[in-house]
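The following blocks contain the structures, represented as C-alpha cells.
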Structure I
C-alpha cells in the first residue's frame, strides 16, 4: 500500500507556506532594527523549510484522487475482531477499543477520500523492529465508514 499512495500538498499547505514567506520578506524589508531583520530572516527560513516538509495529504498514484490518512492501534488480543470488522462489517470496528498505551501490536492504516467516496485499509502486526502486513489492501466505499 505504501507504493500506491504518495504524500502530497494541499491548498492549505501552500497558503501556510506563502504566508510565512510573505511575513518574512515584509519583516526584512520594513525592518527598522537589526532584530527585526533577524526575525524576518528566521521566519523566511522557516517558510522555506515548511515548503519542503509540509505535506498533509496522500495521493493515489493510479487515479490521482486525494486521500486523508488515519492510523489506529489495537491490542494483539483484538486481532480476530479487527480482521472480521475490516473484512465484512466496518460498523463493528467502532466497537473495538483503540489502544492508546505503549504496547501497540496491531496497526490499521486507513486512507479515505470523501470526494472519491472510497477508502482503503490494511492491517499490520508488530514483529520486533517493524510492522508486517497481515492483510492485503482492502477497498470499499467511504459511506461505509463515514460515521467512524
Structure II
C-alpha cells in the first residue's frame, strides 16, 4: 500500500514536473512574446519620435507660410491703395484729356474761321492792289496829260 501511494505520489510528481515543464515553456514563450512586444514598442516609440519631428518641421513650415501669407496680404493691401490712387489719377487725366479735346476742337474751328477770314482778306487785298495799280496808272496818265 505504501508502494502504491508512493507510486501515486511519484506519478503526481511526474505530472507536476510535466505541468511545470509545460508552464516553463509557456513562460519562455511569454518572455519571447514580451521581448517581441518590447521591440515593437521600441520601434513604435522611434516611429512616434520621427513623426513628432516631422510634425515639428511641418509646424515650422506652416509658421513660415503664415509669415509669408501675412507679408503678401500687406503687399496686396498696398497694391490696392496704389491701384485706387492710380485710378483716381487716370480719371483726372481722362477729364483733362476731354477738356483738351474740346479745346483742340474749338481751336480747329477758330483756325478754320481765321483761314476763311484770311482768304477773304487776301481777295480783298488782291482787289485793292489791283485798284491801287489802276489808280496809280490813272494818276500817271493824269500827270502826263497835264
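Can you say which of I, II returns 16.5 when mean count of other Cβ atoms within 10 Å over residues 20-27 is computed? Answer by label: I.
Given 48 as the derived value for percent of Cα pairs over 12 Å apart, for residues 12-51 alone, which of the supplied structures I, II does it correspond to? Label of the originating structure: I. When percent of Cα pairs over 22 Å apart is computed across structures I, II, the figure 81 traces back to II.
In terms of FRET efficiency 1/(1 + (r/R0)^6) of positions 44 and 60 (r between Cβ atoms, R0 = 25 Å, to 0.05), the structure with the greatest value among I, II is II. Can you say which of I, II returns -11000 when helix-only ellipticity at 222 nm (-39500 (n - 2.57) for each DSSP H run of 4 or more, over all residues; to 500) is computed? The correct label is I.
Just so you know, all these numbers are worked out from the coordinates, no wet-lab data involved. Note that the coordinates shown come from a computational prediction; the quantities given were computed from them, not determined experimentally. Cβ atoms are built from the backbone, for glycine too; each structure is taken alone.
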